[in-house]
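In structure tokens below, several structures.
The numbers here are math on the coordinates, done by the rules we state, and not lab data. Here the structure is a predicted model, which means the values were calculated and not measured. Cβ atoms are built from the backbone, for glycine too; each structure is taken alone.
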Structure I
Amino acid sequence: MLEEYLIGNCSPTLASLKTANLFSMPYESEKELSDQIGYWNQEMEGKGISVVLLRRHETKALVYVCRKTRLEKNLKQPGVVGFLTRYGYQITGDLMDVDAALAHLKERLAGQEGFPHEIGLFLDYPLGDVIGFIENAGHNFKCSGCWKVYCNECEAVKLFARYKKCRDVYMRLWHQGRSVLQLTVAA
């Protein structure tokens with residue numbers, strides 16, 4: 001079951017075009033969910049991908065699929081550490097530990113019904129667009145696609161098109177019999 005969600009929602013991450021994707025999926029039992037997450041983590045480890053359960057409700061799970069080495073680079077981008085520390089993320093020296101940052105994100109998600117806006121940084125959204133979303137309360141954006149764009153509209157439109165093409169190609173190949181592992185680019 002998780003395989004179709006990986007292809008349909010995470011193709012850009014599987015293809016190494018994007019740091020991470022997030023999706024919500026139904027589940028019938030905690031054991032089934034835990035087994036699926038564990039299985040895909042083990043399968044994807046060699047490809048540099050982690051599958052993380054961020055939040056669980058009674059029948060739905062919020063699953064985060066990422067390339068941690070790439071996330072680590074994103075968290076080192078100018079301005080990102082300072083921005084995240086305002087939301088309680090901890091730094092060690094000049095660095096932010098990826099696993100500690102993900103643990104804090106889980107805590108923030110558990111404490112609210114919606115999404116903390118900084119989650120965009122964990123999904124490879126530009127810092128300027130995350131800040132623009134917060135400052136404008138989700139209004140006054142230049143365009144929207146995978147996220148609401150406040151800064152570089154031209155670049156974002158190109159990225160959105162690449163992500164869509166990737167999803168379309170991956171879905172077609174998966175329906176033709178390719179497995180998730182065959183379609184996942186190694187780190």
Structure II
Amino acid sequence: MRESQQALLERNIELARLTNVDGLTGLNNRRYFEEFAEIQWKLAIREKLWLSVLMIDVDDFKKYNDTYGHLAGDEVLRDVGNAIKKCAERPTDLVARFGGEEFIVILPDCPVGGGLAIGDKVCRRVERLDISHSGSATGAVVTVSAGSASTIPLRGDSLLKLINTADNALYEAKHAGKNRVVARATTTATTTDAM
């Protein structure tokens with residue numbers, strides 16, 4: 001009886017892991033990110049703490065897949081995911097695959113300067129992977145662009161707004177030439193540049 005309970009417990013633990021992990025990269029999946037981010041959002045409101053979100057996208061990824069094939073593209077996603085995880089290494093940081101070639105990171109108790117620094121660290125670390133990319137508009141290697149958004153949330157503020165701000169900052173980074181991070185600090189009254 002005890003062995004069957006142990007086996008059931010082990011299967012439940014594995015099932016929970018599988019429902020929270022992206023099968024390709026081994027990172028957390030979007031579903032788990034959303035659950036974790038909501039908890040961190042409420043904590044930041046209660047404790048009046050900074051909360052930062054990074055949106056990260058592999059530059060010219062479609063061209064990479066077209067040039068090197070989808071299996072090589074899958075390997076790039078795994079390598080980039082690993083690089084991001086090494087940059088967001090505090091126990092409270094969470095890295096997830098958001099979808100396609102996009103990744104998202106939540107950085108609790110991290111002000112705008114910290115989000116900017118980690119975003120820049122991610123860009124440099126991915127570039128140092130030195131993965132050839134002949135179709136890249138930014139050089140001869142795979143690069144990423146990142147958008148960072150930071151806030152001290154108040155009751156009534158929206159986590160989705162913070163994520164959208166990070167996403168908009170990501171697209172600013174893309175339009176500014178890629179392989180860079182753009183950071184924004186948001187408040188309930190204004191949005192200010194941090195870069």
**Asked** A value of 1.5 was computed for distance in nm of label points 7 Å out along Cα→Cβ at positions 125 and 141; which of I, II is the source structure?
**Response** II
**Asked** Here distance in nm of label points 7 Å out along Cα→Cβ at positions 61 and 77 was calculated and came to 2.9; which of the structures I, II was it taken from?
**Response** I
**Request:** Kindly point out which one of I, II the value 44, 35, 32 was derived from, the read-out being Cα extents along the principal axes in Å.
**Result:** I
